[in-house]
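Next up, some structures in structure tokens.
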Structure P
Amino acid sequence: MADQYAQSGEDIRLSEDIQATAHDIPALRWEEPAEGPVLVLLDQTRLPAEEVELVCTDPQALVQAIRSLAVRGAPLLGIAGAYGVALAAARGFDVEEAADALADARPTAVNLAYGVRRAQQAYRSAFGNGAGGAQSGQERAAAAALAAARALHQEDAEGSSRMAAHGLQLLDELLTGGTHRILTHCNTGALVSGGEGTAFAVALAAHRVGRLNRLWVDETRPLLQGARLTAYEAARHGMSYTLLTDSAAGSLFAAGEVDAVLIGADRIAADGSVANKVGSYPLAVLARYHHVPFIVVAPLTTVDLETPDGGSIEVEQRPGHEVTEVTAPQAPLAGVEAGGGIPVAPLGTQAYNPAFDVTPPELVTAIVTEWGVVAPVTAEALSELCDRSRQTTMS
């Protein structure tokens, strides 16, 4: 690791010895060098070509990292948001202003706002209840925000393990044949989690016990999270995987090559509607037609009982250039700067680029959470599971 941390929003390249064990690189971590606390992110926009860490020394740098997808994935966004509040408090920024900016950085992923508000509430409570001078109160409040972020981080890691176990058991109950051919969309592994992920963690659990026959990986256009990130993680774990374009999924179903679909979620409404990376809904339709289980794996922090149904979920609209251009690799190509766009459509072409789509509950076979499985997916069953988790947590 570099001896000195970069300034806000800058990156540091990982050394060769660290790259050799890159599957152990955390997607996010808190560090406290002499210059002051920082939040270190594995820059996911640079994968798989480069393993580079982005160092955030202020909340605005983290907001930009979230918007640019340097850090992404619903559970990890919640963790990042909580650490962002802790960073603001520790660095002396306006915590309330930072919290609002972080919570609004991406509108669909409910975990982001949850993590932010959890750390913010811990900060407020400690600041309001502490005795002593203003400085000591600020220090206690900052420590409380950090403790809340660390607690959420640990809970997510533990929840990931439980989801993997529940998901593997469900697959074994639903499927015959001993081994499973799983189709997944976007990226749901350690790059989105404090642990080993959500849907990907289930596939990884199947791989470890010898029951993963094939992991089919959708490219996930237009930003290729499947090709760049899921394939990257699958290769690190030695899993049997095959990459396909999103539009090729139908032919796989028709050929009988898919036993189950596993996806994550960015928000689950009270009625069980699931918002996930755009392209998930077509997979649900294909799965239903071909009688293939369509399974959503997500922590309960992704369930938003205040959003009544799928139509009430705010879907983030991404910039059109993500569709009309292809981002150049880190090595410059033919006059195109690294990170620049290579046009693939005529100049002035308008693009429709929703980040997510919404799958109605009737197309979802089951929702796997750290607290158990909801199947069939109904508002009543989802609410009951949330209530049970709260009662257990409080007892």
Structure Q
Amino acid sequence: MNYSQLKQEIIEYSKSIGIDKIGFTTASPFTTLKLRLIRQAELNFQSGFEEKDIEKRTEPRLLMPDAHSIIAIAVAYPSKMKDRVISKEGERRGIFSRASWGLDYHTVLRRRLEKLEKFIREKVPQAELKSMVDTGELADRAVAERAGIGWSGKNCAIITPEFGSYVYLGEMITNIPFEPDTPLEDQCGTCTKCLDACPTGALVTGGQINAQRCISFLTQTKGTIPEEYRERLGNRLYGCDSCQTACPVNKGKDFHLHEEVEAEPEIAKPLLKPLLHLSNRQFKEKLGHISGAWRGKNPIQRNAIIALAHFKDKTALEDLIDILNHDQRPMMRETAAWAIGKIDGNGSRAVLEKAFEKETDEAVRQEIKKVLS
């Protein structure tokens, strides 16, 4: 078998199925990453969404004993909407991060990886292949960095020369011994614009993030967001792009190469008030196809309340008071009480006092008391 020729054929085929960049690396352990992950755990900087077994995250041969190579892929996504919708008084809108526009990227990349697997098996029937996207054991960014897809930026994103950091990543472990590609040199230099732009200081230093403070992480949590971070959420419903939009490499990068990842304006930047009233079924029908819906409706609705407070939208007071008085979820009542205080604390004092009298949840009572004081 001529593996060099096979590699070239895979590269050519990948272009035909919508893979924008492909790279190859060895299945050797990710020793630097391992040390970094151990340190992250010691500092309690992890999000909790990661694979908990550090060995599995850094030792490809624990996932495939005969692994020789890892194929990394990248698919570019747009940074701007083709059709913009405007947030205006009385019709305020939230925003989903760019990586969540269009069809769920897990689906987008898996379909491409499945096609790539089929192509390789036709060439090498005995090939062992294991693909993963985001939720797999391996760290996508570490694989992409070593495979020459891009360098690891100070914002902890992979930055490609062609598409900036606006790329989805996936990988495939295989027992085929491909020649590895050369990693790219770090091109961030002395730039710290991403660190400076981070709303919560989650980027502790170049290449190190405290996920517990990251707005992208906070928008996905299922509990009450700590008060110190609420106003910093702005109108974000899911994710955060601040460190990406601040990056000089991303300036002018806006690729519309794949229809399925194009933004649906009314989904990517939806009206806030209607979001508050969606049932589970309606939420799934409206937003279930995007990656930003993976945690369900509760975090999105909580974030929508915070966004309405950000806009100080008095037209939402009736909705928020209804949530405070009737919603079964303490988290929503607590967040609504805070939002009412931000929008119209004095004007709604009687409403808050009445809600306090009948409230049974201690956390909600404390929030109302804080607003009243």
Item checked: For FRET efficiency 1/(1 + (r/R0)^6) of positions 98 and 242 (r between Cβ atoms, R0 = 35 Å, to 0.05) computed as 1.00, the structure of P, Q it came from -> Q
Margin query: With relative contact order in percent (Cα under 8 Å, 6 or more apart) as the yardstick, tell me which of P, Q scores highest.
Written below: Q
Item checked: Origin of the derived value 3.0 (distance in nm of label points 7 Å out along Cα→Cβ at positions 42 and 314; candidates P, Q) -> P
Checklist line | Which of P, Q leads on percent of Cα pairs over 32 Å apart, largest value | finding: Q
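Just so you know, all these numbers are worked out from the coordinates, no wet-lab data involved. Worth saying up front: this structure is predicted, and the values here are computed from it rather than measured. Cβ atoms are built from the backbone, for glycine too; each structure is taken alone.
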